[in-house]
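Structures for review follow.
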Structure I
């Protein structure tokens, strides 16, 4: 029996689940989509080398960051400067808010003084089981938290602490990736301000249904850089060499991945890779993600010519994604903006 804190997934998804279970071909096709070749560790990068006195050591670290961003679109970092107690405090507060009764969580925007619609669950636009996401999240605009004059609480202060340090890390990585493209640019500092970025708190409840359902459906991130902290349950998978691989959790590392905007800005050099989260039948999973995003009117333009992508504003990109999700059930993303 579901906890009173869990969203009503089975009730909301009843028709789609029945449709799939009654159609053997659909069921086996979905099983095939979930095939995973192996569990692998992402490239591991020790960021303490960026502070090394030896320039060769610093440059080697920067090279590894750029190489992983080109070849994987994902990598792990250790010695990243974010103390464990910040993660522990935020995870504790995260668990508390997700354990509230479902009907209270849907009203929690007002209680926590986040923007309306911060709490999200499932996939309202899903047209098939493959588009379902068995998860819930608080998608938080950091302008609602950082430097806010509204009354603080432990969750908000923990978010602010995590976001402030994550912002510095994301800016450092963005500057390194720009430098390796031959651009000593202030673009990211000028356009990706702390209050234009987002934080997402995720919970993946146990999924008892014997059917291939995603915790989070396959997607790419619509930002420049994502910084992810996850627990040890596992479930994150990504595409590598046209195959799904499972990412082995590492308790000491943060996961970094390249988003769509950086792929467009780098003219396809850095890769925004499709990834997903699979469900677990018995154990819940938590994660938190920081998204380095520009203001809506920021124009994204390839830094190398000839451009693969046409110029677009972040607002235009977000609107196109929303339109596609609404009409098709899933995101198309960068292919919409290819010039040829």
Structure II
């Protein structure tokens, strides 16, 4: 089915410390994670104010209340990453006592569920890396089944997935529909956004993505819904990461905002989708400044809604429209 208006698609990678434990010590990243508990309610308030539909892609471990529950839901078939630090299960084994505010978030998940137009998606159970050496199709399947099982206790029927670090493996996609997952978030069309293992994320790729935040290097990265509907699972690619506020780069803030708004306008005028995403822990520090730029974007969306009829969707909304085609 075609849509005859522009669309704002928002997805959020909700992971707390599970998404960064192999890169940063808890002590060094504590402020960001603690800040999530204040940031998410404020984000939800903005979404309610501007009637925003959003997908919250949630690590399965966050559904648990404690370590014992996390262990009970964990699959027997675990990834055997060459880099042992990547494995959340190794992290759990080394840290039998885990502070819930950094590792578990059932209360925040319930708050999201109580907010209108919010979808709970999966970010895999363990923050699973689909392209890292040592993992396999069988351990991926086990991880996804664990994510679906832990979501069941909240009566959540998972329909979409966002792969950690955007590492989607084309050989694994056919397994998703078997378990009822009908869509995923793909990557922007540029060599420096290509899905690769961590070792492939070299300096040139990172610099390309950084510069593209402020300068239009690769276009608006918007797309039609029809272009996503050829096969299941549907690929609803990212258009833009909403990078967190940076004191060092604060002089470039107006360019970051302008870059996003121009792409949003392009989508509205051309009946295309603009897919914005970020992590809640990006808003955990400098929360007010990050919320300010988010509200500026949502105000622009609201203006485009009035002028061009632009609509807000989450991934499940687009799945339902695509299934009716």
The value 20 for relative contact order in percent (Cα under 8 Å, 6 or more apart) was derived from one model only; which of I, II is it? I
To which of I, II does the computed value 1.4 (distance in nm of label points 7 Å out along Cα→Cβ at positions 223 and 255) belong? I
By the measure mean projected area of the Cα convex hull in nm², tell me the structure among I, II with the highest figure. I
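One of I, II was used to calculate mean count of other Cβ atoms within 10 Å over residues 215-222, giving 16.5; which?
II
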With log10 I(q)/I(0) by the Debye sum over Cα atoms at q = 0.11, 0.17 Å⁻¹, for residues 71-206 alone derived from the coordinates and found to be -0.51, -1.07, which of I, II does the value describe? I
Quick one: helix-only ellipticity at 222 nm (-39500 (n - 2.57) for each DSSP H run of 4 or more, over all residues; to 500) came out at -10000 when computed from one of I, II, so which one is it? I
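0.7 is what came out when distance in nm of label points 7 Å out along Cα→Cβ at positions 143 and 167 was calculated for one structure; which of I, II is it?
Value 0.7 for distance in nm of label points 7 Å out along Cα→Cβ at positions 143 and 167 corresponds to II out of I, II.
Bear in mind these aren't lab numbers, they're just calculated from the coordinates by the rules spelled out. From a predicted model like this one, the values you see are computed outputs, not experimental measurements. Cβ atoms are built from the backbone, for glycine too; each structure is taken alone.
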